[in-house]
Each structure stands twice: as C-alpha cells, then as structure tokens.
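Listed next: structures, encoded as structure tokens.
Laboratory data are not the source of any read-out in this text; all were calculated from the coordinates shown. Predicted model only: the values in this text are computed from it and were never measured. Cβ atoms are built from the backbone, for glycine too; each structure is taken alone.
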Structure I
Amino acid sequence: MKTCYDVVVIGGGPAGSMAALTAADKGLSVLMVERDNTIGSPVRCAEGVDHKGLSEFFEPDPAWIAAEMTGYSLIAPDGTIVEMNIEGSRGYILERVIFDRMVAAKAAEKGAMVVTGVEAVSLSDYEGGTRTVRLRSDSAEWSVSARIVVGADGVESRIARWAGLKSCVSRRNMETCAQVTLAGLHVNGHVFQMHFTRQFAPGGYIWIFPKGSHTANVGLGISGDYSKDKSPREYLNDYLAHRFPESSVVSRTFGGISCTGGMKEPYTDGLLIVGDAAHMANPITGGGIINGMISGKLAGKTAAEALGQGKADRSRLRIYQKRCNNRFSAMNRLLYTLKDSILNIPDERLNEIAREIVALPVEKRTPVRVLTSALKNRPELLLVLARVVF
C-alpha cells in the first residue's frame, strides 16, 4: 500500500465503491478502505432498488438479484390492501452482499486499491493541498495522504464531523430501523408491500420485500421520537407475532437512516461526503442505494475535474453540490417538507384514504393520487406536491 493517493475513500458501500470506481476510471490513484472485514456485510438495508436507477450503472444480473418486482401494495391499518399501478416500471430486491462486492471489484478492476478490515481513526485539516487520514487495522496503525478524501462511512459518519461539517441529526429526523429475513412464509414473490399503522410503526411504516415466494425482508422504520419509549425491535416483534406468527427468522439487522432532506453542504476543502453519510436517502421512504451511487459517481467526476485543475479547494468542489441538487437533492428537500404530514396521518384517516383509492380503477391508483388524498386538507402542501410532480 502506498502512502500518498489522489483520492482516499472511507467506506466500501455502493456510494464509496462508485466514487472509487469513477475516480480510478478517470486515471486517479485511489485507495478505498472498509471498516468491516467483508464488503457488503452485515446488510443494514431492505435491499430494494428500481430498474431505472439501477440500469444507469449496471445491467441487472441474476447473480445479485433475489427477486424482480412487478408491483406493490399499500396496506392500511385496518388491513385494507391497495394494489397500486406502477405503469410498467419495475424494480429488484438485491442480494446486497453479492452486489456490493461486485461494485467494489469493478472499482479494483479500474485500478483502485480496496482494503477491508481497516478503519479511519482521524482526519487532518486541509494543508498544502492534501489531507492526512490515520488508518488502523487489527495489527497496525499508519497514515496516508490524499488530495481528496471521500467520506462514504454511512449514517454514523465521523469523517464529516472531523472536518467540521454540520452533519448532526435530530432525534425526530433519525429513522430507527429493525429488520428480519423471514423464511417459511407465503407471499407474492413479485410484489412488495408497505404497511402503514401507528400501532406497529408510528411515524414510519413497515416494509415486506420478497426474496422469492417463501422468503422476505420484513422491517420497519420509526421516527426517533417514538423509539425513546419502545424500541424498533419491540415494535417489529409485535408485528411479526401479529402478521407472521408461524414464520422463521433467519437473520436480524438493526440500524438508522438520516431523513433530513440532505446535508446543507456535503463538501469542503479536499473533502466530499456521499450517500448516507450526507443524509441522501429519500426522507419519506428511506431508500438510499441509488442516490448513494449517483452521489459516488458525481464525487469521482468532481474529484477528477478539480485535481485536473491542480487543487481541490472548496471553491472547486462546490460544483458537486449543484450536481447532486440537479439529480436528487432538491427533490429530497421538497419531500422532506411533506414527510411529517404523510408519516403521521392518524390511522382512521389512513383507512379512509385506502377506501378512497380502492374505489378507483387500478390504472388510476398512482402515488400522486394517494398523496393528493392524504394532503387534501393541507392546500399549502398540495403546492409542494405539485412541485414534486412537475
């Protein structure tokens, strides 16, 4: 391992790997370090992506796709199931361990050095056109210098804090999550479900993402305001006992999602922040894989351009934020203004909305129609929704 690189990426998830892949593909020397011993493991994700977003980067491969989704349903608190129209679009449930390793391997193929079992323990100020990252493994500790550091260290990111960026998340904006993979259940293997109920997921929702007809990721995310009195694990256990009492749990995972609408400035001198570390998940659904990969690609591109100009100071990296805004960040901020009004609708009103939508022909059951019904008593938010749509 060298001690000097053009780019050092901290974190080997899809966002970090795309940053490493893009930067290496543009001729930069790249080191990517991952704290865990295995890229992609443990999985802290529901593993769902849409076809349009995924195909921007890779052609779908059965080797890392557990199931193809051709539809989805919304479930009201009283059990009313609303089969939604997805207008010919589709999505996938990934095998994240296999997928993440594939992306990291492609970064290595482009020339990036990928190292696992190594964590960053400190970050220097930006001096003389470089930053120094202190790294540590089980057996050693050493330093590397980088002209640009990419922080891809997830929701608990320390890189952004070390650089003085405002990355703190309030309790209400931190979705705390619990998920199990269930086996021995019977579900439609091509339709995912989202269950809204304050009984089991206050300030959030429950997802059921099938990985075949007898296996599924079942999880929930709730606002941190609700988790202080009852943990997501307890809410999920109650839901499993209610909905899937005979199924077997073959894995469990717990984590959090920063649903802030995005960091105000995910960049500074010699530093770019990507993916969950920059709060880039959709603030309503919590989905963040595709946004993370987009941000990683944009970070790699921005790094190459800045270093091509000779220096990666703040002014040269500002374009990264503009590019993220154009792709998804501006939309995330609009969605954030709708988040609380959507995720805190009383159960009685959710049941009414479900009955309203079920009464429509399937071809008219669109997300916009559902949101319009949910916000019809909030005209100021309908204007925000119109901006989201158009």
Structure II
Amino acid sequence: MKNIIIIVSELTGGGAERVATNLATCLAERDNVTLVVEYIGENTYGSTVRTVDLKMPRNKGKLKIFWHLKLTVKLKKIKNKLGVTHSISFLTEPSFSNVLSKRKDKVIVSVRNKLSVNRNILFRAKEKWVFHKADSIVSLSEMVRYDLIHEFQANEEKVTTIYNPCYVETIKEKIREGDMSIEERRFFDENPGKIVLTAGRLVDQKGHWHLIRAFTEVLKKIPDAKLLILGQGENEGYLQELISKLKMNDNVILNGYKSNPYPYMNEADIFVFPSIFEGLGNILVECMACELPIISSDCQYGPKELLDPGSDYLTAVKDITIGGYGILVPPMDGIKYSAMDPLVDSECKLAEAVVLLLNDKGMQTKFKKKMKERRKDFNPNKITNQWTNLIESL
C-alpha cells in the first residue's frame, strides 16, 4: 500500500481543486491518501479523506521565494511524517514547492492550463526546472502536452495526458439537491427555450465580455433571449458596467458564484464558453453530464478536443463549425472592448452561433444524444485507473 499526498492551494471553488479532491477520494479506496492544502477555505467539496491544512498566508508578499521556502519546509515535514511514496500537485505554485521538498517520494505535477501564454522569462525558467526535476507530468489535454514539450522542453516520455473525470451520477444527485431561490426558479419557468448559460470565474481568461457584447446581436434576432452568468471575480464591475451601458440589464444577469451550478445547467437551453485560453475546459465535460448543448470558442487548448475529437487541434476554426459534440466558433481576441466599440468578427460569429442553436431544437436534441456517448470517455473508473497505472509505473 502506498502513502500518497495530493497538494492543492485551497478549496474555494476552482475546477482543479474539485478534481484533486475527487481524485483523492478515488485513490483512497486502495492506498493511504492525504489531501494537503496550503490554506483551507469554507469549501471542502465533500472530501472524505484525511485533510491537512498547512495554514499558509494567503498573501505571498513581495518576495514570493520566502513564502515558497516556508511551504517547502512544511511539505518536507509532512512527507517525512507520513512516509510519503508519491506526491501529486495541482497547479504551478504547489508544484514548485512539491519539487523543492522532494525526498524519496516520486513527484507528479499536474498541469491544467496552457502555460505558454505567460511570456515572463523567470516564470518560464522556473517551470522548465520543475518539469525537469519532476518524475512525471500529467497534462490535462493533448494540446497542453504539446505545449509542455514544445514550449518548455519537457521530456515527452515524462508527459502523460489524463482527462478530468465526469461524475455523471454525482452531478445528477446535485441536480436533485438543487437549492434555487423562488426568483431563480421563476426565471427559468418564465423563459422556456430562451436561456443561454455561461459559468466560470469572472477573470480575463474566461472572456465573458465577448459573450456579453455578442448578445447585443442575439437580441436583435431573439429579443426575449436571456443570458445568465454564474461566477465571481475581479471583472465583475467591468462586466456589470458593460451590461448597463449596452442597456441589457433585463436580458443579461450576473448571478454570482454557485457552489452547486448543476441545477442551472440542467435548466438552461444552451451553454456558451467564450474563453481566451484553457487547459481543457472542465465545465464542458460537466455540460455533457447535464446534456446541455455547447457553443465554445476554439481557444487553445481543450474545447476542440472535447467537441470535435480527431480534428486539427493546431489550426483554429475561422467560421462556425459544427463538431461531433458541439459548435465551435473562432477564438476570441481577449481585448477588453467598451460598449461603444463595434463587434469584432469572432463576436459576430459567436452571436450567429447562439441564434442558430437556440432556434434549432433538432440540433439541440442531436447534441444531447451524442453527449451521452462522449461522456463515457471520462468515466471516473477509467480516469482513476489511468492515474493508478501511472503511479504504479514510477
């Protein structure tokens, strides 16, 4: 039996944290597993494994290296105390300290995003060092793997792609447990067939403003369409101001962070994903569990692998593309436009795709059926076995 620790930053709403917690629970069925968290917030994702709070300061200060050294010392103590054989870390900061604290354990770092968007020389040098020292690297998608090998010179024999699992039964249970307010329930009841949903942190990476701007064109064709945005983050003020200046307060709603977004996904008509870049786009896998038809920007990386597997992942689509499991539109450019700026081509294509899918119930039904097949590729047992085989190979 192995002694495994899984290291994450915190447990406050991120997709990587949710995956790490679920992985810990699955691996604990056969090994000793401890979830190690830099700082524990209020959300534990229902973890049933032993969890250690390292009580690290949330503010890393001006000289982050001292914060990392403190974390490294704490991780070394944990590894020595538990006799850790394998240490798995999610995201860049925990992975840096995981490698620094390496003793006799096999270090596995999980990369969840396209890292090459960061052009900072020190960041790239640090990541190259981490990938050189780690025993194994898990990439969230095939294109993240490509990014690691070609941009960070990671040893391709070390890099393994393991997708996020899709917990269909758990999501169905959370749908049944849904706690929508009376106002939210009325919102869905009064707008059948007209609700577009998106969800994610309100940060630059997610590109919500592109969808908000595109919705001005959607409303010209479908005046009673509604856009519901779930999430919180630093761009909330900018997005709310944009909505107000575009005079769409009755049609576009910022509905805040939801610890259980699945009832909303179950009730919405289509899901739109306007991200600038991703590692995979885990919410798209969750949409498949909810049988919620998807429109996504063909950003690097992930959506095309999920919605049109086997296609050319390196070349972005230039027009609306009907994939095997959803619709792809050209990538958003990530520029924060004002309400006065005219729509750019990618936003126009996004609006056109939303109108197309909202109006075509037959296409929605087709995608719902196809999703039932596609989500089998993300079966939790299959994904856990891939992690187990990787651990056994080290």
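Numerical summary
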{"quantity": "Parent structure of the calculated result 0.30, given that FRET efficiency 1/(1 + (r/R0)^6) of positions 156 and 236 (r between Cβ atoms, R0 = 35 Å, to 0.05) is the read-out and I, II the choices", "calculated": "II"}
{"quantity": "FRET efficiency 1/(1 + (r/R0)^6) of positions 228 and 292 (r between Cβ atoms, R0 = 25 Å, to 0.05) - structure with the largest value, from I, II", "calculated": "II"}
{"quantity": "Structure with the greatest value (metric relative contact order in percent (Cα under 8 Å, 6 or more apart), set I, II)", "calculated": "I"}
{"quantity": "At a computed 4.2 (distance in nm of label points 7 Å out along Cα→Cβ at positions 108 and 252), which of I, II", "calculated": "II"}
{"quantity": "Which entry (I, II) yields the derived value -13000 for helix-only ellipticity at 222 nm (-39500 (n - 2.57) for each DSSP H run of 4 or more, over all residues; to 500)", "calculated": "II"}
{"quantity": "Which of I, II yields 16, 43, 30, 11, 0 [P(r) over Cα pairs in 10 Å bins from 0, in percent, for residues 244-323 alone, calculated]", "calculated": "II"}
{"quantity": "Distance in nm of label points 7 Å out along Cα→Cβ at positions 300 and 316 - highest-scoring structure of I, II", "calculated": "I"}
